[in-house]
Structure I
């Protein structure tokens, strides 16, 4: 198992190939502070290089919060320079989900077990997929504080739900419940609160049961093609498809299908 025993603001457990990272500052509803950013960076980097980890679930301890946002007391002391640095640090750490974990073929599922506001919502937006408890509430209400979302929210939310819907949420500081988040496309699924983690685990285990190189290929194709013109993106897809056709796992997958047996993936 990866050595993440020194974490103080997160806990790490594993269910087979599924890593579970749990935000653990319940006294402040898992507000994101400098230590938590450092430990998220450590955890994301470690799990990306762990060959046994196939997917990651990110959630909050207890049943009140995924993450309530940034540390307000720390934000109150910022000026232009330190505010810029704080925003860049949050963006850097959240980007590790794509640059390290997804690049290694390991999707991250946010299991949103309570409020996910401000920076907490931005952390969920940075994840590959999002499942919300029916008790969850989400939003980017930074304009109430005289700020804008600074950890990627102004960019990821419009890409996820469209510019108009994203602007409405941010310009009104609206906080939505789980059903409205699902309608908007902010989350992919809503589960009864008691079933949230089992549902996230089931989804992660399904992904982990499939060909590792193919999962990595899907993540790569979507990430690279997102900002490319369609013609270029289709070429990207074709090259990834061709690359996979030369792998042992492609041979194994097709052979297993034709002989009606479960495949044994070799990740090569």
Structure II
């Protein structure tokens, strides 16, 4: 899991933001278009094109039967049943190309969100840091402590819950890429906090399970750690004409990549 994130980060930290993080539209246009073209090429060579064409012809024929024989109840029911039976066959022909493309598409979307979905916290902001432990483990909330770097102040005493969660309210008084140190028993884990300054890749949260693949801004928590997650509130980045933050990036990626694929399907001789 962490190996994949390390490789993906090394590649995309080099490729993304060639003109700086302020020029987010360049990558938000380029990468969906590239993946859309790549998807239609993959679709052509990994899908059963003859099967798709046959299934589409049969579905169209049965839809036409419903229109032509709409006064014949038995024929309408028969055609409707055949559509219901044929539709899974058509969908099945699409599963292989979808499985092939899901990893690169998700990988690129995750990196775009990490680079452009969030902005640094403004100096003077107060945020909540949350640490979640394994429930019922040997380490309890009382065994967790926090060491703050210069420029970060504790705004209130920590709150510890019986189910193994610890909360700190922190205030950022200075700009910078700060590192918070969470001591859990004999283990020390770090959590980044980007405050002020120019747009850049923002650390969001650290996780121990497979979901760490979705947050490549920081290393995954080791599998042997009693900590399940470390999370600090982040600020959604405005994206001009798109919805802000992660939602805007994901929505735009899907729309533009699909539009590119549909626009070029005839050029590549692909039946969808």
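A short reminder: the numbers here are calculations on the coordinates, not readings from a lab. It should be emphasised that the depicted structure is a prediction, and the values quoted were computed from it without experimental measurement. Cβ atoms are built from the backbone, for glycine too; each structure is taken alone.
When FRET efficiency 1/(1 + (r/R0)^6) of positions 80 and 168 (r between Cβ atoms, R0 = 35 Å, to 0.05) is calculated, the result is 0.80; to which of the structures I, II does this value belong? The correct label is I.
Rank structures I, II by relative contact order in percent (Cα under 8 Å, 6 or more apart) and report only the one at the top, that is, the highest. Provide the component values of the computation, followed by the final result.
Numbers: I: 16; II: 24.
Of structures I, II, the maximum of relative contact order in percent (Cα under 8 Å, 6 or more apart) occurs in II.
Once distance in nm of label points 7 Å out along Cα→Cβ at positions 104 and 224 is calculated for every structure in I, II, which label goes with the largest value?
Working: I: 2.0; II: 3.7.
Top value of distance in nm of label points 7 Å out along Cα→Cβ at positions 104 and 224, among I, II, belongs to structure II.
Here percent of Cα pairs over 23 Å apart was derived from just one of the structures I, II, and that gives 54; the source is I.
The value 3.9 for mean projected area of the Cα convex hull in nm², for residues 96-151 alone was derived from one model only; which of I, II is it? Walk me through the numbers on the way to the answer.
On the way: I: 3.9; II: 7.7.
Source structure for this number: I.
Taking distance in nm of label points 7 Å out along Cα→Cβ at positions 176 and 192 as the criterion, the top structure among I, II is I, with the largest value. Out of I, II, which one gives 27.2 for mean count of other Cβ atoms within 10 Å over residues 120-127 as computed from the coordinates? It traces back to I.
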